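Some structures to go through are shown next.
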Structure P
Amino acid sequence: MKVKIWSDVVCPYCYIGKREFESALSRFEHQDQVEVEWKSFELDRQAPVRSPDDMYDHLAKKYGRTREQAKEMVSGVVDRARSVGLDYDIEHTIIGSSFDAHRLIQFAKTKQKGSEAEERLFKAYFIQGQHIADRAVLKKIAEEIGLDGKEVEEVLASDTFTEAVHADEYEAQQIGVGGVPFFVLDDKFAVSGAQSSDHFLGALQQAWTERA
């Protein structure tokens with residue numbers, strides 16, 4: 001059974017959703033027969049390589065709030081992340097484009113390391129305060145998960161995998177994905193958002209039953 005997951009590595013709920021889904025999958029009796037494919041989705045295609053704003057100013061401008069209100073908005077997300085074992089360091093998050101990070105994930109998928117790339121980029125962005133639009137940072141992350149640094153340099157210096165990113169985003173548009181994370185199980189069942197692990201487990205069981 002295949003599970004497609006549309007996600008952006010700068011989306012706080014996507015990392016939380018990843019953890020909840022993984023928890024469900026670990027309890028699913030047919031887990032060894034589930035293939036997970038990560039799909040690209042950019043929350044902001046116009047994002048600069050690096051924004052002068054921190055997370056709080058970014059959200060305040062985006063939603064027309066004060067900086068203090070933005071901090072309150074974020075605190076709930078941080079608490080939810082902590083509930084699944086993620087210690088977000090929002091203070092040091094570097095706002096910027098996720099496009100090259102998605103190209104790296106697409107490349108990693110060709111080496112059967114898509115899930116490793118997704119996890120490592122989430123960690124770099126939300127926990128370690130790394131600038132994931134910086135190609136030197138991306139190269140280092142790639143090498144950490146066993147990819148060839150020279151190959152990664154060549155990919156990032158070209159427009160390779162641009163079409164793959166856009167194809168995922170077009171597919172999302174075609175099936176009506178309005179936000180991420182978005183999970184499609186066996187091309188039949190959809191789960192939107194960072195649902196609880198019990199919810200994901202129920203969806204996996206239902207999809208498997210229908211498949212049978």
Structure Q
Amino acid sequence: MSQPLNNPLLNAIWKENPIFVQVLGMCPTLAVTNSVRNALAMGLATTFVLVCSNGLISMIRHQVPKQVRIATYIAIAATAVTVTDYLVKAISIDIYKALGPFLALIVVNCIILARAEAFAAKNPVGRSLLDGLGNGLGFTLGLTLLGTVREVLGAGSFLGLSLFGPNFEPWVLFLLPPGGFITLAAWLLIFAWYKERKTKPAPSAQALLDARS
């Protein structure tokens with residue numbers, strides 16, 4: 001079996017993707033991926049929070065008593081989410097309304113607390129920032145892949161641009177909650193198949209000769 005990459009940035013994006021490998025953050029994953037725009041906005045917002053919280057937690061990790069570490073992590077994440085909330089609202093009211101309560105709920109996203117506890121609290125600032133950025137980009141990648149499939153099949157468009165013309169009959173199911181589960185299950189199967197294929201040992205020359213005989 002291949003070993004994880006040493007680079008926390010690349011490792012988090014692909015080898016330990018938050019959605020397709022760790023299966024974290026399923027609530028926003030299913031709720032906001034009915035369009036690519038919403039998926040990208042949620043992914044970038046979560047990335048900003050991850051980078052900020054990981055960096056701050058790593059900086060103060062030696063000063064925080066173990067008894068209150070979780071409360072401290074939540075307070076730091078809540079501060080970053082508040083800043084993100086104001087930024088999204090200032091940039092686009094439409095996106096702010098589309099994301100709704102899920103923007104504020106980033107503070108309790110499993111990815112935020114998992115990376116704080118498992119990585120930022122045990123590593124220096126530089127690596128913690130890379131880990132936060134990698135997990136954020138990995139989360140954004142997963143959301144975008146789901147959003148692309150759901151928007152293309154459910155609305156016949158990509159980023160609001162029509163792809164198939166007026167005669168296309170949208171599969172509205174993919175814009176509804178069942179479509180989110182179907183799309184997520186399909187991507188999880190693809191990633192599981194790819195992972196199994198990569199870890200499966202290549203057949204030896206003798207085995208190939210035996211198979212041909």
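All of the numbers you see were taken from the coordinates with simple rules; none came from a lab. On a predicted model such as this, the values are computed, not experimentally measured, just so you know. Cβ atoms are built from the backbone, for glycine too; each structure is taken alone.
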When you work out FRET efficiency 1/(1 + (r/R0)^6) of positions 70 and 86 (r between Cβ atoms, R0 = 25 Å, to 0.05) for each of the structures P, Q, which one comes out largest?
-> P
Here FRET efficiency 1/(1 + (r/R0)^6) of positions 30 and 158 (r between Cβ atoms, R0 = 41 Å, to 0.05) has been calculated and equals 0.55, so which of P, Q was it run on?
-> P
Mean count of other Cβ atoms within 10 Å over residues 54-61 - structure with the largest value, from P, Q = Q
For the read-out semi-axes √(5λ) of the Cα gyration tensor in Å, a value of 27, 23, 16 was computed from one structure; give its label from P, Q.
-> P
Determine which structure produced the value 2.2 for distance in nm of label points 7 Å out along Cα→Cβ at positions 102 and 118, calculated from the coordinates; the candidates are P, Q.
-> Q
Across P, Q, mean count of other Cβ atoms within 10 Å over residues 142-149 reaches its greatest value in structure Q
Work out which structure the value 20.8 belongs to, where mean count of other Cβ atoms within 10 Å over residues 14-21 was derived from one of P, Q.
-> Q
From which structure (P, Q) was helix-only ellipticity at 222 nm (-39500 (n - 2.57) for each DSSP H run of 4 or more, over all residues; to 500) calculated, if the value obtained is -17000?
-> P
